[in-house]
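Some structures to go through are shown next.
Values in this text are rule-based calculations from the coordinates and carry no lab data. Please read all numbers here as calculations on a predicted model, not as lab measurements. Cβ atoms are built from the backbone, for glycine too; each structure is taken alone.
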Structure P
Amino acid sequence: MTTHILAMGGGGFSMSPTGAPTNLDRYLLELSGKQAPLVCFAPTASADDPHYVNRFLLAYGTLGVRTMVLSLWQGGSAASVARLAEVDVLLVGGGHTVNLMALWDAHGVSGAVRERAARGDVVLAGVSAGGNCWYEGCITDSFGDFRAWRGGLGLVPGSFCPHFDGEPGRAPAYTDAVAAGDLPGGWAADDGAAVHYVDGVPAAFVAESPRQRVYRVLPSDLPTASGVLVEPREMTVL
């Protein structure tokens, strides 16, 4: 039973100018292999922002899927967490990565997601903080400035940097952190680009447009590398 993980640097309905679903949204639904998959949106990192939830419901309501929302901030979380066992797609929204993981740990979501991933036949996806959460560490602005932070579910090894091209200062913060050993090597994704894992192995690098890329970022001892190698991947444009 296959477990897919789609770690998005940005893009999807969250960053669509009109709130409409994009090809990244359609791609992750196709990975489910279901005609009408149950898609759970987790807006935890945005404090369950009702406007964000409404954007999800409007966007995915046009795609012929069944929808649910994982609600943690207003109480009554037990039913939402229990229903994670049924989902075909878990889509995690952007926001504060550190708060996301703290609440997931406190409410038992982390364990439930690990169990769902182990069973397979599921798509785990997310944008920004929702991409960071699958890794062992990331660059986050949860504390205000850009910082290296070791946390996340660790379902895939290494670290992640979303918005690699989208926010000044984020890219150098990430490459410096990898060069210094503050983060393990990993992946950086532009807005609109994503790493697609199949059973924990990178299988494809996809993007909404030809300008958007994913980069492998690794520490290096080469004298010309300034401590880090940044290697663009061959992309598939959706």
Structure Q
Amino acid sequence: MRVLVVQNYENTDLGQIGKALAEAQAEIDLRRADLGAELPPDPSGHDALVMLGGGQNALADDQYPYFPALLDLARDFTAADKAVLGICLGSQLLARAFGGENRVGGATEFGWHAVSLTEAAKADPVLGALPQRFPVFQWHDDTYSLPPQAVRLASSPVAENQAFRIGRAAYGFQFHFEADQPLVRGWSVSFAAMIGARHPDWSDRLEAEAARHGEEADAAGLAIARAWVAAV
């Protein structure tokens, strides 16, 4: 299994997805597209595509001119029946690729928050075994409308479209299921200035929220990661 991973921002990594890929002995082809790494022209050399998150919005083609090519690649992987995974910014890009409307701002969530699965998620191969409601780490301000052919799989009061599927195995997750407690703590250090400007109480909240929600969120996130890798 060879997986193309497109990293869009500094200090964002695979987290629990990396654990699941390592368990499957997958080969990871990591491309720092935000730093100018070239994207492959087509899906032929890979079995799956992962698009990670980032601080930019999904319409920022002027600053990130590779976005249109990444949208084409996401469509090509899906058309070839190869698995796609978009997380946060990646989910927003996947929605855009298939006709969803990106909405910049107005949907701020930060910290561990609950998401609820939809009725359609009960039969979904990636989410079907999860509890109907569970906490997970969130860090976003933007959202999107559901693409016409997509199936909504999870929602929250702030962002109706928290997870969706297109075709067999193209998944978009607005929430950061890959972010287990060690990754969240790492982000809290590496992005301390950014977080402090927007959420000045985070350093006081972190440990209490982690104690309350971290173990359950980590378990749900790893289950999602393993189920998506199995769908590859």
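Sorting P, Q by mean count of other Cβ atoms within 10 Å over residues 36-43 from high to low puts P first, with the largest value.
Taking distance in nm of label points 7 Å out along Cα→Cβ at positions 132 and 204 from the coordinates of each of P, Q, which one would give 3.6? Traced to structure Q.
Quick check: 0.9 is what I get for distance in nm of label points 7 Å out along Cα→Cβ at positions 156 and 220, calculated from one of P, Q. Which structure matches?
Among P, Q, the structure yielding 0.9 for distance in nm of label points 7 Å out along Cα→Cβ at positions 156 and 220 is Q.
Of structures P, Q, the largest value of percent of Cα pairs over 17 Å apart, for residues 92-195 alone belongs to Q. Largest in mean count of other Cβ atoms within 10 Å over residues 68-75 among the labelled structures P, Q is structure Q.
Each of P, Q could give semi-axes √(5λ) of the Cα gyration tensor in Å, for residues 140-187 alone, but the derived value 16, 12, 11 comes from P.
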